[in-house]
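Colleague: Next up: some structures, all given as structure tokens.
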Structure P
């Protein structure tokens, strides 16, 4: 299943939660999963109905419990909260990614190291719940790809822990690099750093044409009152085509002076930055020098960020860029119960016909470690 976000009047963490909760998930199950967070004694989640103008939708509030301590948390503190919870491995990965890109943006803005960044807005309990909750819901809905509309930005000033800052907030602008935005005459914050981090961390794509079969829609309401409705529309859909068609970029360079360890590290950094695929091929360069060709597959809006990682993590002085058309099969994720535990199965469809399926390796790996058996034995079973 795919998700399209129509960012009508902005996006924030609570608007994202509100819109996702209207797409058919089991609300009680969601609350049960969120209760496994180590900070669950500090908050409650309230879901209600609200209206913005003449349009009604969901409104989520994260309510802090009485005597809840206010704690300035850094990235490692939040990663510990994620890793020590009982949310799925996929949800953990997405939550870590969102917080990491946010920490990197804040570090860039404040000229600090990532590990030294103390989150203010994002370190607050409600923002932690918004981001982790979003990751949990994306996983529960089996969403494979996320698309979004042009992003409306307001202007003006607002107060923060650092004093008066311009809108959009500096961290927000940093996170929206390489994305299509629209400047409006709204004198307000339409996109929060949390909302921007969710879009970037989940690799939301912006495309000019998207043919779809709409499965379900939902509206999440914000807290602001604008001339336009402060809402986020979420559309759960399946592509109309037999295939998923998209334009991608292949970035490549030749490397003849890097060790295997450094190339392996570069591959990890590129995947962490959002690369769709990374591979090395042995080649022979001039003067018969043995070398490797690095090729990276990436989305169009991520290619500049990926290029930056290539320059930072390799010894190359130049990058070749090729724009390609890709056709890929539609995919669905389902849970399969075994005698050893539950795993996710990825299914591939040509139109409406299932033609392939495969268990998620990370689930097999986690189950094998838990049961003290080999991954190979699980795969055979």
Structure Q
């Protein structure tokens, strides 16, 4: 890890050395290195702080290409921390230098779209002014901010290998993009701090995040995120998200979100199609088919006082191929076949629905006009 002081006060840069903050940060991310390298463990320990004031980045640390990652995962921080340039600045820039920058109050991440290297800036005076002369708090806040900016680097689709043809479809400067990015960056940061095992540091980081603007504070609810929650944010930048779903997600997170709801939304925003039927969201065609069949059968029984006969059912729901099998079969014919998991009762026997459905087979099976049902469909990509 190489940290270069550009124009931060020398006594603050010196404090980073005296408090052994680089060693502390390396300790925190060690478990990520073990996860990243799995069977072979490479331990990077070199770090250097160059103190002094320089007029430009180019005179201090060459912006050579970083070690790009092959797969999107938050553990990529294990390599980014050793390859991405980190600069100490006195304060936040007065204006945004380019459209690819993410400038927070205490630090900034600058993406690079030209094949060179992204870089990070940390605003030492702003960090120092936030800690009430407490050296532990300075150490913790510096570390928290750096990990947060590294999280932006891990979420940057342009840090992927073979990304020449990538087009960013969700931009940070959109409200949806900013809320998704900052909440996940804080969630990632808090998870790393929690897993390190220093409860005082974790409590401090949690309190600090809760005091931040709402899009940052949301990350506290998300600290138990998994791989696919991270991928949902990362992949949506490449794939896109339906504009109506973007607004509905924003409405949800600005209300009273909880982790279960956030996790469901992460899954939905990662799917190609999302459906709404009678107020319920469906990220899977299978669940939607099951519920529509169940509703139609229930309505028929309520109106006619008995189960629907197969002759009627087969005129409403066609016997079609979906995947490698047929849409439904007599239950006795598919006993023990886990692919026919949804069983329903008709007047002349039980039948089972096949488990595989996609957008095409859904529309071939469900005739909304004939069934008098309304399905809202969103396409993310």
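Derivation of every value follows stated rules applied to the coordinates shown; laboratory data play no part. Quick caveat: nothing in here was measured; it's all calculated off a predicted structure. Cβ atoms are built from the backbone, for glycine too; each structure is taken alone.
Colleague: Of the structures P, Q, report the one carrying the highest value of relative contact order in percent (Cα under 8 Å, 6 or more apart). Each step should come with its number before you reach the end.
Modeller: Values: P: 19; Q: 12.
Structure P comes out on top.
Colleague: Here's something else I'd like to know. Given a computed value of 2.3 for distance in nm of label points 7 Å out along Cα→Cβ at positions 126 and 198, which structure among P, Q does it belong to?
Modeller: Details: P: 1.4; Q: 2.3.
Among P, Q, the structure yielding 2.3 for distance in nm of label points 7 Å out along Cα→Cβ at positions 126 and 198 is Q.
Colleague: Give the label, chosen from P, Q, of the structure having the highest value of mean count of other Cβ atoms within 10 Å over residues 166-173.
Modeller: When mean count of other Cβ atoms within 10 Å over residues 166-173 is calculated for P, Q, structure P comes out on top.
Colleague: -9500 is what came out when helix-only ellipticity at 222 nm (-39500 (n - 2.57) for each DSSP H run of 4 or more, over all residues; to 500) was calculated for one structure; which of P, Q is it?
Modeller: P
Colleague: With mean projected area of the Cα convex hull in nm², for residues 14-213 alone derived from the coordinates and found to be 12.2, which of P, Q does the value describe? Could the numbers behind the result be given before it?
Modeller: Numbers: P: 12.2; Q: 11.5.
The read-out was computed on structure P.
Colleague: P, Q: which one has semi-axes √(5λ) of the Cα gyration tensor in Å, as calculated, at 33, 27, 23?
Modeller: Computing semi-axes √(5λ) of the Cα gyration tensor in Å on every structure in P, Q gives 33, 27, 23 only for P.
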